[in-house]
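What follows is a set of structures to go through.
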Structure I
Amino acid sequence: MKSGMVKAAAIAGTVLIAGGAIVGCGTTNSSNTSGGGNTSTTNSSTTNTSGPVNFQNASGTIVWAAAPITHTGLRAAMIKAFEKQYPKIKVTLQNMNTSTNTDRASLTTTIGGGSSTPDVYMGDVIWPAQFAASQLAMPLNSVLPSSFWNRFSAGLVKGATYKGKIYAAPFFADSGFLWYRKDLLKKAHLPVPTTWAQVKSESETLQKDGYVKYGFVWQGNSYEGLTCDFMEYLTDAGGQVLNSKGQPNIDTPQALKALTFMRSLITSSVTPSAVTTFEEPQSENVFLQGEAAFQRNWTYVWNDSQTSSNSKIKGKVGVTVLPTFGGPNGYSTIGGWDLYVNPHSKNVAADLAFINWMTGKQAQTILAKDYSELPTNAAVASNPAIKKISPVFNIVSKTHYVSRPDQSPNYPAISKAIYTNVNAALEGSVSPSAALKTAQQQIKQAVSGGGL
């Protein structure tokens with residue numbers, strides 16, 4: 001089994017049981033801080049990190065750092081519901097940037113400098129190894145009872161584990177899907193594509209016949225999201241980033257096939273050349289405006305397409321698993337967001353009460369019902385009533401997952417080598433072959449701990 005797919009397979013197996021999947025590839029937006037100062041209130045009577053902490057009677061104020069990754073109203077709604085349940089605890093929201101890379105750098109600087117805030121932060125599913133190695137996250141299995149982790153599938157907990165310790169609690173899950181205009185396919189008498197070749201050919205047909213301006217939009221900017229997209233093509237083509245020994249193995253015919261195809265989507269005009277600057281919001285906006293027939297994006301597109309005032313395609317959207325180059329199935333990158341605790345926090349009891357509620361049935365039902373997010377709580381994910389909310393909830397069991405090579409503390413440098421060079425090839429500034437050779441060299445340096 002390819003490196004990166006071992007963990008993916010374990011997660012896929014357990015996720016299928018739960019009925020959910022595992023966004024955490026980041027987008028960009030302006031960043032500001034609301035009440036992000038040193039506002040934690042110490043509650044030493046309930047704070048004890050030498051063993052499981054009793055958080056039932058916790059009180060005080062904590063700061064939650066979270067980005068508006070999917071819905072701007074989600075965070076306020078969750079805080080309001082939590083404070084109703086725990087009236088002795090007040091949560092101050094610290095608004096983070098929606099770029100994973102920006103938030104990682106900001107939190108690394110802040111927490112690494114010894115700041116006690118934020119107390120709890122929402123972080124990418126790929127962060128545990130790096131944040132654990134840099135002592136930026138508290139080992140939660142040392143302060144939460146072992147029974148706490150039973151609410152999650154084993155695969156999700158494993159993804160938050162580094163060297164035997166659990167550094168994050170899975171908050172909400174995600175996976176990439178192919179979104180399509182079912183009304184246009186019907187008018188043009190075209191089937192829902194199952195291969196990448198079909199996506200390209202059907203896009204060309206729909207464009208040629210004047211049904212739509214663009215065929216297929218996705219995330220091509222030089223950032224973490226491009227690593228997510230590339231991993232899907234790469235794995236489907238039979239390639240990998242690291243071999244079984246953890247050494248770089250990206251300069252291969254399989255990787256060349258994947259990158260060459262991605263570049264061909266642009267040169268054929270199926271995908272606009274501006275895609276090299278697109279992140280999730282840009283690609284979604286083009287699709288919601290009715291200008292593209294197909295889009296690769298995350299779970300939240302369903303809710304946005306049906307309820308957003310910005311959507312011009314309500315009732316016209318379909319979703320399916322990602323296509324393949326010709327094998328039995330395509331692959332989707334595992335995404336998701338976890339909740340971490342600052343090891344310098346002065347109110348661990350309140351932090352844990354917050355995390356316990358956010359991953360419990362009430363909060364997870366709100367996430368699924370009101371925001372169409374895939375819950376990480378197994379009981380909620382398997383609830384038949386929840387599965388009726390979004391068509392995504394009914395097809396996740398057909399999804400095949402691939403994880404990024406994120407079990408290395410040097411993953412940020414590995415990913416940067418991927419997305420900067422893939423982006424260069426997409427822009428046409430270098431050939432796909434040259435881009436892969438450079439990526440191979442940079443990943444080798446990153447694996448050795450040399451960074452980029």
Structure II
Amino acid sequence: MTDKIPFGPNYEEMLNPNLIEPDVREKALKALTENELDPINLFNITWKNKDNKVNAFVFPKELTGVDANIVVLLGKYFPSGSHKVGPAYSTLIEGCVDKEINPGEHTILGPSTGNFGIGVSYICNLMGYDAKVIMPNNMSKERYERIRKYGADLILTPGTESDVILTLQKTHELMKNPKYKALAQFELFPNYRFHRYVTGNSAIEAVKNIGNGRIACFTSAPGSAGTIAAGDEIKKAFPEAKVAALEPYECSTLSTGGRGQHRIEGIGDKMCTLIHNVLTTDFIVNIYDEQTVQGVKVIHDGTEVLVKMGMDRNTAEFMKDTFGPSGICNVIGAIKMAKYLRLGPDDNVVTVATDGFDRYNSVIDDLNRRYLETENFVLERWAKDIFLGADEELIFDVRRKEAKEKLFAQKEKDWLPFGYTKEYLDSMKSMEFWEEQYSKIEYYNKKIKELR
């Protein structure tokens with residue numbers, strides 16, 4: 001292993017890894033497959049592959065049943081297996097630039113329901129920080145194993161995905177001790193900056209040679225509401241683009257104020273997060289949690305079913321390990337929006353698969369226990385019901401003023417208890433606030449390069 005690297009890539013290099021010095025890029029690509037704990041892997045935090053092409057593919061129309069192209073950015077190719085490593089790194093590196101986080105002095109806290117916690121554990125390992133990940137105690141066991149493997153301690157709070165508020169309370173309690181610094185994904189803006197700049201521009205690049213080369217709609221299920229920030233950059237490039245936030249029907253906080261339990265790990269956290277720019281969210285779509293888990297089962301275990309439905313075998317094989325439940329949620333949402341917006345063969349809907357299958361074996365084991373039969377005839381029925389049968393129900397138009405006010409009221413309810421002022425929350429009602437946050441990228445690009 002090489003020495004710890006205190007400063008890795010800046011935002012520009014994460015978007016365009018071809019700007020990284022060639023010998024560093026070459027070493028990083030080698031380490032990606034040979035030694036994931038080599039700190040040079042910081043320079044693999046990008047949506048792009050060795051050929052500088054975005055890791056994305058068009059979800060097969062045999063399974064979407066719509067004319068529009070559903071273009072999926074693939075998070076599993078990031079080091080640690082999820083794109084959440086990007087905002088974890090961005091939050092830590094900005095703290096280092098601002099001299100708020102110092103090696104040897106601070107222990108890092110990562111409030112999470114899984115992938116962000118894995119990212120925090122991984123990044124802290126590479127950059128030489130002790131880390132504690134705070135998460136609910138009912139997530140998939142693979143997530144806990146991965147976090148421990150990368151060397152972080154776990155602090156578990158009661159509940160599931162929907163109880164993330166308890167992890168925030170625990171984080172804020174621990175932060176009273178000055179030795180702790182939190183990479184607070186729900187409230188710190190490096191998460192917004194990473195996704196708006198790196199994910200947003202990668203999405204724009206991904207569709208260049210698909211359909212009309214434009215994006216008609218971007219769908220993303222908010223956990224921290226980092227990924228959905230890509231929509232702000234997409235709208236800048238394509239003003240006609242719509243942004244749809246997806247949430248579990250069982251925990252429909254943004255659309256109806258609902259606050260129930262659900263199975264879609266990584267999303268639907270019973271809140272409107274601080275960094276969610278609700279001004280640019282046009283629609284909220286409810287997705288049934290069980291369908292996302294069934295959808296993972298169809299794609300992972302139903303290769304023969306997919307081939308029978310007309311899909312190319314190589315494509316079906318490729319997809320097996322490419323999706324977790326939140327990725328399936330995003331695809332179902334994309335199909336629903338393609339139908340709702342009456343999109344045609346030239347139109348592109350972009351979405352994201354946050355991670356791959358590797359952290360969901362236990363979730364599928366649980367599904368297998370809950371059903372008497374999961375033979376191919378069942379998987380075929382699920383495929384037709386979930387994907388081809390996706391309908392236009394449970395889509396909420398939130399473009400009107402009163403809908404925005406309702407979302408801002410939810411944000412106030414969630415964040416005033418954590419010490420944010422009404423004045424600060426009101427400032428988020430203007431796009432100027434978000435543009436000012438985004439403009440800081442230029443400063444951090446320069447400082448990271450200088451300090452490196």
Structure III
Amino acid sequence: MKLASYWLDTAPPFTGGTSDDLAGRADVVVIGGGFTGLSAAIALAKNGADVVLIDASRVGAGASGRNGGQCNNGLAADFRGAVEQLGLAQARTLYRAYDAAVDTVERLVREEEIDCDFARTGKIKLAAKPEHYEKLARTHEVLAREVDPDTKLVPAPAMRSEIGTDRYHGGLVFGKSASMHMGKFVHGLARAATRHGVRIYENAPVTKLNRVRGYEHEVITSRGTIRASQVLLATGTSTVGPFFHYRRRIVPIGSFIIVTEPLPTETVDALMPTRRMATDSKNVGSYFRITPDNRLLFGGRARFAMSNPLSDAKSGKILERTMHAVFPSLRGVGIDYCWGGLVDMTADRLPRAGEHDGVFYSMGYSGHGTQMSTHMGVVMAEVMSGKPEANIWRDMEWPAIPGHFGPPWFLPFVGAYYRLQDILH
């Protein structure tokens with residue numbers, strides 16, 4: 001078993017990084033080499049900007065190359081709850097933004113000719129308890145009427161057409177959702193960026209940002225200093241760099257994943273005949289999918305802890321036990337990969353994007369980032385070109401999280417609370 005991301009280990013590597021030291025100036029410096037930064041860099045370069053992208057590690061080494069491999073439409077939170085909190089008009093706007101985000105991913109795959117196994121497989125939300133199915137049914141009624149007719153309910157007696165287990169009590173299908181190979185996608189974006197003239201500097205952590213005037217900054221890194229007319233911060237939950245303002249507003253929560261050895265086609269057909277993305281309805285839930293080479297990827301919170309090799313391995317054992325509970329037929333099947341990553345969670349599970357102290361930013365995707373991060377890179381390129389109205393998140397307040405100043409000391413308490421909620425509800 002490799003303690004490594006299956007996505008990054010099985011994707012053609014990106015080798016187009018710049019070896020020179022940083023110097024001089026650029027129209028835009030993008031900080032962060034994941035989906036947000038790369039899609040923004042492509043859009044800005046295609047608009048004629050001189051773009052430099054820098055990353056503290058390697059392109060795609062963060063959440064973009066370590067996630068669950070799902071490209072889903074729909075809000076991270078329940079749509080009915082969003083309607084109650086924000087009103088129907090705003091909830092519709094946000095929901096449709098996620099539809100547009102999946103479309104953005106598909107468009108980039110097509111236009112940049114990225115071979116990443118993109119497919120509109122759909123997603124199914126699985127009811128872990130009978131009362132959860134009742135809640136899904138109420139949500140579906142509002143969704144189908146107000147914003148998404150491409151959703152459908154699957155009652156418990158019909159679940160074997162979707163998934164090879166009797167563990168769940170029905171499900172809600174989101175037809176617009178998609179799957180793809182995340183490593184191939186992020187490295188494909190990087191290659192596309194270099195084709196459009198973006199200079200990419202890897203292993204160049206930012207140590208300081210000096211504001212010169214307006215949006216202009218001096219960006220100081222371990223590989224040199226560059227002056228930028230504009231800066232876009234696309235780091236997610238970065239634990240390095242001078243970004244304390246954002247760390248106070250995002251809780252980095254570990255999410256952990258295992259991937260089996262390749263499975264026979266008949267086994268895959270029995271487990272997940274539709275090849276949809278799947279996630280269950282628990283607070284401390286699980287998600288799973290079939291990879292392009294017929295493995296089962298199985299992930300979840302497992303432990304409310306940060307990701308490191310020891311933590312990943314411990315979480316992998318928990319996930320393997322949960323996988324066996326969901327799919328008993330997989331007992332004895334080998335686990336080839338185990339890894340963890342950090343989810344950039346906001347208090348309300350909605351992204352934030354805008355400008356602070358002359359720096360543009362987009363982050364806080366809260367576990368729904370594959371599509372929205374890619375989309376927001378394109379959107380922020382529009383914003384930085386003089387179209388602030390393109391950003392639907394621009395007017396949302398983003399207060400600091402009380403008591404949160406660095407490493408999230410409170411995660412074990414949060415985990416205990418949500419586990420209790422899963423028992424009670």
When distance in nm of label points 7 Å out along Cα→Cβ at positions 205 and 373 is calculated, the result is 4.8; to which of the structures I, II, III does this value belong?
-> II
A value of 2.1 was computed for distance in nm of label points 7 Å out along Cα→Cβ at positions 93 and 285; which of I, II, III is the source structure?
-> I
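Read-outs throughout are calculated quantities, based only on the coordinates presented, and are distinct from any laboratory measurement. No experiment lies behind these values; they were computed from the predicted model shown. Cβ atoms are built from the backbone, for glycine too; each structure is taken alone.
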